[in-house]
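As structure tokens, here come the structures.
All of the numbers you see were taken from the coordinates with simple rules; none came from a lab. Quantities reported herein were computed from a predicted structural model and do not represent experimental measurements. Cβ atoms are built from the backbone, for glycine too; each structure is taken alone.
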Structure I
């Protein structure tokens with residue numbers, strides 16, 4: 001089973017999930033021993049297929065560090081925190097965490113897009 005480590009020491013994922021906001025982006029950094037990367041990809045694909053069926057899910061993309069890296073970034077878009085919270089809390093998802101390699105460390109965190117003048121829009 002994977003180990004969860006907060007991305008932000010000041011605001012936990014649990015605290016974020018108690019808020020009402022949307023749309024939100026889940027960024028989840030996943031670290032695994034490089035030899036276990038295929039197992040991580042298989043487990044993530046199963047989770048992604050589950051999430052695709054959940055209300056409020058918009059999209060997901062998995063990225064891997066280059067050069068044989070064992071660092072992955074999952075970028076998922078949800079219509080709202082409430083939708084993410086509901087899917088994240090489902091027993092089917094919670095049980096699926098057992099499929100991740102034993103070396104997996106995950107750091108999930110929720111974000112919202114912000115506007116920066118002359119650079120990006122919200």
Structure II
């Protein structure tokens with residue numbers, strides 16, 4: 001939940017219409033049986049954020065394959081599945097083709113570094 005609040009804070013401080021966020025909720029902890037409820041999703045209310053439930057970890061698996069071999073994450077794997085991670089792409093990047101501009105986690109600890117990168121790109125990014 002702290003990660004969701006951190007994302008909302010980053011969005012509040014970066015009003016660019018060129019910023020888009022994809023929030024992927026996935027089952028990681030034993031209590032993660034169902035998609036997040038409305039209260040949980042409301043932690044990220046910004047309309048630039050799209051949220052969805054990925055019960056089969058499809059996005060995490062694909063992202064893991066796209067990470068360069070020398071990528072060093074400070075967290076973010078549980079039972080081999082990426083989670084609680086921030087990945088930043090350029091605005092004109094396409095999934096699978098564009099190199100990551102930033103990747104790390106956990107979200108709550110990486111949000112300041114993400115925000116710094118957003119300022120460097122003029123807020124034109126996908127994360």
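Work out which structure the value 0.45 belongs to, where FRET efficiency 1/(1 + (r/R0)^6) of positions 6 and 70 (r between Cβ atoms, R0 = 25 Å, to 0.05) was derived from one of I, II.
Derived from the structure labelled II.
For distance in nm of label points 7 Å out along Cα→Cβ at positions 38 and 62, the calculated result is 1.3, so let me know which of I, II that is.
This value belongs to structure I.
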Highest-scoring label, criterion being distance in nm of label points 7 Å out along Cα→Cβ at positions 86 and 102, among I, II: I
Identify which of structures I, II gives the largest calculated value of mean count of other Cβ atoms within 10 Å over residues 30-37. I
Highest-scoring label, criterion being relative contact order in percent (Cα under 8 Å, 6 or more apart), among I, II: I
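Can you spot which of I, II the value 23, 18, 14 was calculated from, given it is semi-axes √(5λ) of the Cα gyration tensor in Å?
I
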